[in-house]
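Structures given as structure tokens follow.
Where a number appears in this text, it was derived from the coordinates with a stated rule and is not lab data. Since this is a predicted model, take the numbers as computed values, not measurements. Cβ atoms are built from the backbone, for glycine too; each structure is taken alone.
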Structure I
Amino acid sequence: MSSVVALDRLLDARRVWRGQAVSSPSASNLATGHAPLDAVLPGGGWPVAALSEILTAAAGIGELQLLWPTIARLTASGERVVLVSPPHLPYPQAWLKAGVELGHLSIIQAKGRDALWAAEQCLRSGSCGAVLCWLRQADDRSLRRLQVAAGTGQTLAFAYRPLEESMSPSPAALRLVVESQPAQIRVLKCRGGLAPAHPIAASWH
């Protein structure tokens, strides 16, 4: 007598090979600006209209450099980029040097649930090219709301979270860990393919 096994369980256990999309930018992906990272991400870049998580052990280890090429490209084309609750006030000269048009950059200072609400509204509005938010505490339900809002507004969503949250499940389409010693990026999860087994050297060092 044959038994029925849920396909999701087999995929989670990596018992079934799942084809990976060709690694080239598409309508649903935007190149990150870091060629080694694009090469391993399904579709060749950030998942558009979806939530991407960036996990770090501390601030100032390259987590901004990871997004600067994307922010520069968006602001240069006139797209609004919103920062929600950044831990430090951005240093204008560094952002200008990275090619970011400061006139298209907005900052919202909020705490706790207010920060989540602000990020969700910006994403849902459809008037932003990308929304970056720094979340110290966020449950699964809150992250799902951000994921849905990103899809509704067709907006890039990035959530910076503490490294210890890497052990918690997340609805994010993409989860990355930025490390400083050595400077590298680890892909924990990527929608549409399996996460690469080895880290990627950070291109900004």
Structure II
Amino acid sequence: MKIYLAGPDVFLPDAVEVGQRKAAICARHGLAGLYPLDNAVELSADGASLAIYRSNEAMMMASDAIVANLTPFRGASADAGTVFELGFMAGRGKLCLGYSNDIWSYTERVRRREPVSAAGDRRLTDADGLWIEDFGLADNLMIVHGLDVHGCPLIAPRLPPLDPWHDLAAFEACVRLAAERLAPPPKPTARPTMRAARRR
């Protein structure tokens, strides 16, 4: 079974090594991890961005499930490209799993980034006066409940890891769940024939 490994990990300075660690974890659980940087695309070539998109899409189409790193990236929410890939897989009925190494709610992360005010109707608003989604969830409700409906609830640690971009405990928990969910059903045991049963 193949797992598409989505996330902003590809932007890390040691992105290739992180991908190798993730693939090794998948292999230990009997799965093949497909990492976006496995695709060989010359970044300076014309049309490189479209080539990357098509390569990643082909990987997703070939995969049985996705494990998405939804740790907030460059903002209060998950990486936009990763969220697209999660929706892409959900739309095709694939198993969807995700994890975040951030333990705070989406609302709390917004509050830590900018002034938040309470409107007259008890809604919270940001510095621009726009309503902040406040359901106590780890991220936007479409992300969180998309996982609930199309796979398993978002995995997160009880305590924030010291290095959220390299701690793979929550990732491995997702892989373990994927291995369990994708495992072929056990073969039924053969019933004894009538003749064999009579001999007993």
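Of structures I, II, the largest value of distance in nm of label points 7 Å out along Cα→Cβ at positions 36 and 60 belongs to I. Assuming -12000 is helix-only ellipticity at 222 nm (-39500 (n - 2.57) for each DSSP H run of 4 or more, over all residues; to 500) as calculated from a single structure, say which of I, II it is. So the calculation was done on II. Tell me which structure, out of I, II, gives 37, 24, 16 once semi-axes √(5λ) of the Cα gyration tensor in Å is calculated. Considering all the candidates, the number was obtained from II.
Each of I, II could give distance in nm of label points 7 Å out along Cα→Cβ at positions 148 and 164, but the derived value 2.2 comes from II. Largest in relative contact order in percent (Cα under 8 Å, 6 or more apart) among the labelled structures I, II is structure I.
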